[in-house]
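Every read-out reported here was derived from the displayed coordinates using simple, explicitly stated rules and does not represent laboratory data. Computed from a prediction, not measured in an experiment: that's the story for all the values here. Cβ atoms are built from the backbone, for glycine too; each structure is taken alone.
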Structure I
C-alpha cells in the first residue's frame, strides 16, 4: 500500500494558497527529498501529513487513512524548530518518548546518544544548539515508524554535523518505511535520496526517481534544481 498519497491537495491561508492541487504518491521503503525554495509549501505539506493542519481541499492519506490518531502511531515527525522540553534532561526525554510511543526503541536512542558523547544527565537547555538538534533527531529516528517526516533536519547545523545526521537517518530508519526529508540544501542530501519531489509556489512541478533523473538529464539533482528554480 502507498504510504503517503496526495490527491488534488490544497491548503489556503486566507487569500494565500500554500498548496495548489498537489498530486503525489510515496511508496514504502523510499527516502524522498521534498525540495523547493522557501515558501514553496514544504512545511505545509509535512504539517498536513502529520495532522497538524487540515486541507482546504483535496485529500491526503497516510497508509490509506486520513491523518489522525491512528496515523500518528506510524508517523515520526521532526519539526523545523526544536520542540523538546528544554527543562528535561536527555535521560528524562528517553522515558518521555517511551511513554508516548509504543514503537520507541530506547536502547537504540541510548546507543546514538552515547556515540555522540552527549551527557544524558544535562538539561537540554544547557546543550549546544547543534547537540539539542541532534538529541531531537535521535528521539525521532529511534521510533520504529512507517513514515518519517523530517522538516529541515540539517538546516541549522554545521557542515560536519550534516554528515552525521544523514548517516543517522540512513542507518536507523526502518528499511520497510519511508522518509520524507524537506530541505533546500540539495547537494548535502542528494546522496541519500531515492526520489525527489520539487515544489514551487504550492505546486508539484517534478516528481521522479533520482537515478532516472540523472540518467535522462546527465546532471545532478542539485544542478537540475538550480535550473528549475533559477531566478
Structure II
C-alpha cells in the first residue's frame, strides 16, 4: 500500500508532535454500510500519523457495528474522528470532531488538534475565555470546508479552541463536498461556512475570534 505521507512530512510532524503533553486517543469511525469513499484513506492517514508519536493512540470503530460508541461521542457521519485526551484510564472528550477526510489545507487542522487536545489549553483571548465561563447552554459549531480552501483551517482551529475551552461547545469540521445534503441544508456556497446551533446564526469566511463570539452571543439570545 502506498503511503500518504512522505518522509519529509513525517519528519516535520514528528518534530511537531514532540510538543504533545498528555496522551491523545483518536477515535476513528468508518462505515461498511455506507458508501464511504474516504473511509479507507482517512483511516490510513490516522494510522500513519499516530505511528509518529508514542503518546498518540488510534482506536477504530464502525459507525453501525459500534453504534453505542458513536452515539457517546456524537459521531453521526463517516469517516468521522473524535479527538480525546487520555488522563489515567479516562478519555476526556472536548467535543473536537471531524466529518470527512481532513486532507489538503485541512491536514493542518488535524495535526493542530492533537496538540490542542493534548494540552487542554485553548489559547483564546482572556475576554473570550471569560465569556465562555458564562455559557451554560449547548453551542454546536459546524465548520464547512473544502480541502483546497487556504482560509478554512483558521476557522476550524478556532472552533476547536472554543470546544476545548468550554464543556458546552461542540465543534465539527465538515468536508462540504463529501456531505452535499448537509451542505445544501445550510445553504453552503462559500467556505469556510460556520453554522451556530444548527443555523440559529452563521458566519461565512474565516471570522476573527471576536466576531464569532458576537455571533454565538446572538445565537444564544
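Calculating distance in nm of label points 7 Å out along Cα→Cβ at positions 23 and 95 for structures I, II picks out I as the one with the greatest value. From which structure (I, II) was distance in nm of label points 7 Å out along Cα→Cβ at positions 39 and 71 calculated, if the value obtained is 2.8? Derived from the structure labelled I.
Comparing mean count of other Cβ atoms within 10 Å over residues 79-86 across structures I, II, the highest figure is found for II.
Once distance in nm of label points 7 Å out along Cα→Cβ at positions 63 and 127 is computed for every structure in I, II, the highest value turns out to be that of II. Sorting I, II by percent of Cα pairs over 24 Å apart from high to low puts I first, with the largest value. Computing mean count of other Cβ atoms within 10 Å over residues 15-22 gives 17.5 for which of I, II? Only structure I yields this read-out. Between structures I, II, the calculation of distance in nm of label points 7 Å out along Cα→Cβ at positions 55 and 175 yields its largest number for I. Computing relative contact order in percent (Cα under 8 Å, 6 or more apart) across structures I, II gives 27 for structure I.
Supply the structure label, taken from I, II, corresponding to distance in nm of label points 7 Å out along Cα→Cβ at positions 103 and 135 with the calculated value 3.1.
Numbers: I: 2.5; II: 3.1.
The structure behind it is II.
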